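Next up: some structures, all given as structure tokens.
Since every read-out is calculated from the coordinates, none of them should be taken as a lab result. Values in this document were obtained by computation on a predicted structure and should not be read as measured data.
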Structure 1
Amino acid sequence: VLVVVGHTFFSNILPPFAKAHTAVGPAAIGIIVLVNTSFIVIAQIPAVRVVAGMRRTHGFAAASALFAIALLAVLPATLIHSEVAATAANGTGFRAVARDRLFLTVIAANIVLVVVGHTLFSNILPPFAKAHTPVGPAEIGIIVLVNTSFIVIAQIPAVRVVARMRRTHAFALTSALFAVSLLAVLPATLLHSALAATSLLVGVAIVFALGEIAHILVLGPLVADMAPANLLGRYLSLYSLTFTLSLAIGPAIGGLLLKTAPGAIWWGGAVAALLAGTVLLRLGDRIPDPLHEAPSRLASAPEAA
């Protein structure tokens with residue numbers, strides 16, 4: 001329950017909710033996520049000392065209280081927003097969502113991207129590197145730290161870059177970055193130097209981070225734009241399920257392949273990423289895109305005049 005209402009709600013639900021129900025834009029959402037990630041990195045060490053002096057039951061109570069305060073504090077932000085136009089929709093509930101084939105295609109393709117990108121890096125790369133490369137636990141910690149730090153540092157400039165791209169192109173870029181980083185893991189198994197293998201995997205971590213940033217920045221706002229106003233909660237819940245399913249599917253598939261065909265994790269993941277990116281790219285103008293809608297509004301303005 002605490003993971004759902006704390007970690008999952010903030011990372012998966014708050015960004016599209018803020019875009020749909022408050023005056024917060026993509027750049028401001030990026031800043032909010034950056035502050036959260038930066039504070040986790042900065043406060044981690046002093047927090048260890050504080051929590052170490054508490055009973056574990058008191059620690060859980062403090063965590064639940066902080067989550068409750070944070071969740072309730074979101075509500076006042078909805079009172080300070082621009083008007084959200086309510087749109088009519090045929091049907092209600094998950095049946096109406098199930099009839100939106102375009103949205104289901106986006107969700108299915110993004111499950112693949114989350115599995116081969118986010119999940120394989122965080123859950124499969126560390127044990128793979130320890131078993132099949134000269135990299136040790138300390139070096140793996142450095143690789144993960146570089147990935148997290150780069151996400152923190154590159155988040156704000158990435159918002160501006162992604163905002164200039166069509167969403168389908170951003171998805172294609174994400175899949176290409178994931179494919180390159182997945183394939184780049186394989187040469188590390190041929191190296192005998194821990195330094196060389198660590199350097200290569202640090203580069204892999206940076207490319208993974210670029211793909212993760214581009215993916216998250218485009219996916220959340222897209223879900224909010226595709227959802228009718230009266231079905232927003234249903235769409236967001238399915239969007240959140242994308243990450244939940246990926247956290248279950250990714251380690252299961254990766255763990256199985258680690259025992260039978262470790263190399264297939266990376267080349268197979270690269271193929272899957274490229275296929276998912278191709279599917280999303282072929283959607284073209286069928287998905288809502290601010291860059292596509294802006295020229296349309298400019299073209300229709302003289303006609304209206």
Structure 2
Amino acid sequence: MKANNGGAIAIKGFNYQDAVISLICIKNYMNKDFSIIVENKEDVDIFLGNKIIFTQIKGTRLSIAKMTSSKDKILVKNLENEDKNSKEVRYKIITLNSFIQKDKKELKEVNHGVLFKNIYSYSEKQLQIIEKALLKEGFSEKELKNKLKNSYVYFTPFENNFDDSYTFLLGEMSKNNIKVDGNRGQVSLNELAKRIKMASEIVIKDEDYEIKDKTITNEDLKIIFLDNAGYKFKIELLEEISSLNFYQKSKIKKLILKNLAYYKNLTEEIKFLLDDFEVNKDINDLFLELKNKITDDIWSKENELVIYSIIIDLISNKIGENL
């Protein structure tokens with residue numbers, strides 16, 4: 001089995017928005033109350049305890065005028081978000097440090113940010129400009145005042161280019177006790193970028209079902225950051241199985257990444273059923289052999305890909321025991 005190159009070059013399409021989401025994940029992966037919903041590449045909803053932070057990520061040079069323009073509607077899109085569960089709501093624009101200097105000087109630095117220490121709130125003069133512009137967009141005065149008092153701007157410590165953001169993220173990973181030696185940091189960022197891409201591309205049709213797939217939890221992140229070698233090995237095994245098509249493999253990757261602990265009872269049933277098996281044979285033959293042992297009372301179309309994921313997990317663990 002030939003290992004894939006997990007280096008920086010493998011992060012295809014990695015952009016500023018990916019880097020920002022990655023930074024948020026790196027800083028919060030050990031917080032059990034953290035999760036992030038990737039609505040799309042520019043809109044994310046961040047959950048921290050009883051707080052929800054509606055966030056817009058813009059990798060272009062901004063100003064108060066651009067943020068309030070009727071064409072760009074940056075603040076409109078950010079502030080129109082509502083929480084249905086009475087959480088403590090924050091609104092945040094994350095952007096480049098190249099913010100128009102005149103406007104940046106007027107911003108008020110705040111040192112008690114939820115996600116980042118150094119964030120900025122708007123000056124009284126800027127609030128007046130914003131309110132005037134957004135009243136024309138259908139907001140009420142009361143609504144704007146309530147939302148703007150919890151609205152902030154954060155400037156990233158990296159620019160909108162791959163080398164700058166990638167180097168910074170590796171440094172942040174090291175600061176947050178994530179191993180980056182060898183190519184482990186590269187592998188972790190690669191897998192996180194894939195997870196972000198998968199989440200951002202899901203179109204919501206069934207809200208309860210798809211929201212789960214668009215959500216990245218701290219448990220997902222611990223698998224990526226703390227067990228990236230094990231995950232990578234499972235994906236390499238998966239790629240060798242010729243009886244699975246591209247669609248099935250894509251779904252199985254997501255299931256492995258989301259943590260099979262969600263299917264603990266089914267895993268135990270399959271583990272008991274398959275019992276002991278030898279791994280000294282071709283991976284395709286072994287996969288089919290184990291697949292054919294699954295009984296009808298366990299098998300169902302709904303569980304098909306979960307069962308395949310569990311089989312791959314068991315094969316990986318067995319190989320690990322024999323090393």
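Match the computed value 30 of relative contact order in percent (Cα under 8 Å, 6 or more apart) to one of the structures 1, 2, and report its label. If you can, show how the numbers build up before the last one.
Values: 1: 30; 2: 19.
It was calculated from structure 1.
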Fill in the blank from the handout: Rg/Rh (Cα atoms, Kirkwood Rh): greatest across 1, 2 for structure 2
Exercise for the section: Given a value of -25000 for helix-only ellipticity at 222 nm (-39500 (n - 2.57) for each DSSP H run of 4 or more, over all residues; to 500), point me to the structure among 1, 2 it was derived from. Expected result: 1
